[in-house]
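Listed next: structures, encoded as structure tokens.
Every number in this text was worked out from the coordinates using simple rules, so none of it is lab data. Predicted model only: the values in this text are computed from it and were never measured. Cβ atoms are built from the backbone, for glycine too; each structure is taken alone.
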Structure P
Amino acid sequence: MADVCVVPIYYQSTADLMPAVKTILTLEKHNDNIVILINNTAPAHTKELQSVLSKRFPNYRIFIINQSRYIARLADEGKTIFDLFEM
């Protein structure tokens with residue numbers, strides 16, 4: 001049981017998107033409080049990816065963290081993605 005399910009997406013091609021979509025579809029059967037996190041994706045792809053995901057999953061928040069080490073930093077520091085955005 002989780003209050004929020006975070007689905008990270010590292011996108012380089014369409015092949016990277018399909019597992020994430022399947023994960024979201026599976027998770028939403030059990031918990032509809034899902035956050036989509038686009039991480040380590042080239043800026044040229046992020047806006048298009050965000051647009052596609054927003055249309056497919058309009059009720060979920062989408063965060064973009066472009067090509068960064070934030071996810072590793074969060075794990076190392078024991079923080080959540082929400083902690084990071086409040087910094």
Structure Q
Amino acid sequence: MNYIFNAVVCVVVGGVLLTGGFGSELGIFCGTLTFAVVSQGIYFTDIDRNRSSLIIGVMLLLTVLMNNNFRKLALTYAPKKAK
């Protein structure tokens with residue numbers, strides 16, 4: 001079960017929308033790299049498992065909120081299509 005959560009975190013941090021329709025291989029690679037660096041940093045600082053899960057969860061929450069705000073901002077300033 002932990003592997004599934006980690007995979008979802010990597011993909012979401014990489015910029016893939018949970019609703020679908022947007023994402024790239026480069027983004028997923030960068031998200032996986034970011035997650036690996038954060039996970040190894042947590043491991044080497046000897047933070048207990050419960051707090052490390054909390055840190056990863058907060059990272060996921062911040063990523064989803066930022067992604068949502070950036071999407072709204074992009075839709076606001078996107079050129080309007082002529083009818």
Identity of the structure behind -25500 (criterion: helix-only ellipticity at 222 nm (-39500 (n - 2.57) for each DSSP H run of 4 or more, over all residues; to 500), calculated), options P, Q: Q
Once distance in nm of label points 7 Å out along Cα→Cβ at positions 20 and 36 is calculated for every structure in P, Q, which label goes with the largest value? Q
So mean count of other Cβ atoms within 10 Å over residues 28-35, computed for just one structure, reads 12.6; which one of P, Q is that? P
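Once Rg/Rh (Cα atoms, Kirkwood Rh) is calculated for all of P, Q, which comes out largest?
Largest calculated value belongs to Q.
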